[in-house]
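A.B. asks: What follows is a set of structures to go through.
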Structure I
Amino acid sequence: MEAIVRAAAAEQWPARIAAVIANKADAKGLEFAAAHGIPTAVVANKEYPTREAFDAALMEVIDGYQPDLVVLAGFMRILTPGFVDHYAGRLLNIHPSLLPKFPGLHTHEQALAAGEAEHGATVHFVTAQLDHGPVLGQVAVPVLPGDDADTLAARVLQEEHKLYPRAVRQFIEGRVSIEDGIVRLTD
């Protein structure tokens, strides 16, 4: 999230960050957002009896800001199909692997255990199927001799901070469309 906010300001994107919303009151991004004049909100999932109830409350808060795009960053919850459908075609996530390889958790460990020569990150549109939406962009990093999950994760994260802002900007500039489940970019 911080990389996106910084890029939007530095590159003077034709957009504004409407809000930063978290499900945990101690999320670091809330403090960063407030310090940059961005509205913040907390919708604590523990206050809701079901995923559906939480997602409905989250949608209500998000919709109050009328975003054109919803960007997930560090949001480690599986969203319900109703939530995903509500934001279809305008809900992005970044995942630390070269999807379709290694969806879900512990991607760096999985890449190392599989003996991969490269690993990376993927920006994708969110669908009801976990980590399987149309891919907007990917970046690869080599898996180096002696890598462990932490060193590999650190290199991937550096590239994520470049990839995600670039993908968000492409969307904002109207350069992204989805046709038959495939992302198309225009110049």
Structure II
Amino acid sequence: MAFEIPGPREVVGAAVAVARWGVGTATLVASLPARIESLVSGVERLLVEVEFVVARIDAVTDGAVAVHKRAAEVTDAAATVTETAAALSTAAQQLLEIYEPLALQAAPLAKKFVDDFSEEEVAAAIALVDQLPELTARTNAVMPILATLDTVAPEIHQLLETVKDVRQAIQGVPGFKYFRRRGESAE
């Protein structure tokens, strides 16, 4: 293999190519700060958008946590209501078992009672109930007097005996019949 020496045209062409390459490289190097700045600005814009998306995700997450918490509270309340309803249902069933036979037995009597009442009797019963406070007060006032009647009874018996004796004594007075007839005719 022989080594060829390049001619002037080839040397000038190579020098022009090297110069163009140098200019291209220098242009590239000169444009690098602006390109790097543009790249950094793009990255900064991207970071702002990522932060915005992260903030929205945090808000959605907070909302989801709040919804989950409220759902848990509602579930707990529903469980309490269910337990209370079950207890009330059991109590109602027990009351039905106790009072159903009594109600079945009393139903015909209650029907007869209701059927036999007239409007006037209901009105009178209501009026009587309205007067119960006064009736109670008066009864309470009379009760002490009634309690003393057992001690008064012997004294009344003695008084009646004395009146009977006086009557017999007056009837035995001479001329009493005359006064008696005269009193009857004046009436």
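We did not get these values from a lab; they are worked out from the coordinates using the rules stated. Just so we're clear, the structure is a prediction, and the values are computed from it rather than from any experiment. Cβ atoms are built from the backbone, for glycine too; each structure is taken alone.
A.B. asks: One of I, II was used to compute distance in nm of label points 7 Å out along Cα→Cβ at positions 58 and 90, and the result was 1.8. Which label is that?
C.D. replies: The read-out comes from structure I.
A.B. asks: The value 10.3 for distance in nm of label points 7 Å out along Cα→Cβ at positions 34 and 106 was derived from one model only; which of I, II is it?
C.D. replies: II
A.B. asks: Matching task: -11000 is the computed value of helix-only ellipticity at 222 nm (-39500 (n - 2.57) for each DSSP H run of 4 or more, over all residues; to 500). Pick the structure from I, II. It would help to have the intermediate numbers written out before the result.
C.D. replies: Details: I: -11000; II: -34000.
Computed on structure I.
A.B. asks: FRET efficiency 1/(1 + (r/R0)^6) of positions 2 and 82 (r between Cβ atoms, R0 = 35 Å, to 0.05) was computed and gave 0.00; which structure, I, II, did it come from?
C.D. replies: Considering all the candidates, the number was obtained from II.
A.B. asks: Using the calculated result 9.9 for mean count of other Cβ atoms within 10 Å over residues 26-33, pick out the matching structure from I, II.
C.D. replies: Numbers: I: 15.8; II: 9.9.
Attributed to the structure labelled II.
A.B. asks: I've got another one for you. Taking Kirkwood radius over Cα pairs in Å from the coordinates of each of I, II, which one would give 33.5?
C.D. replies: II
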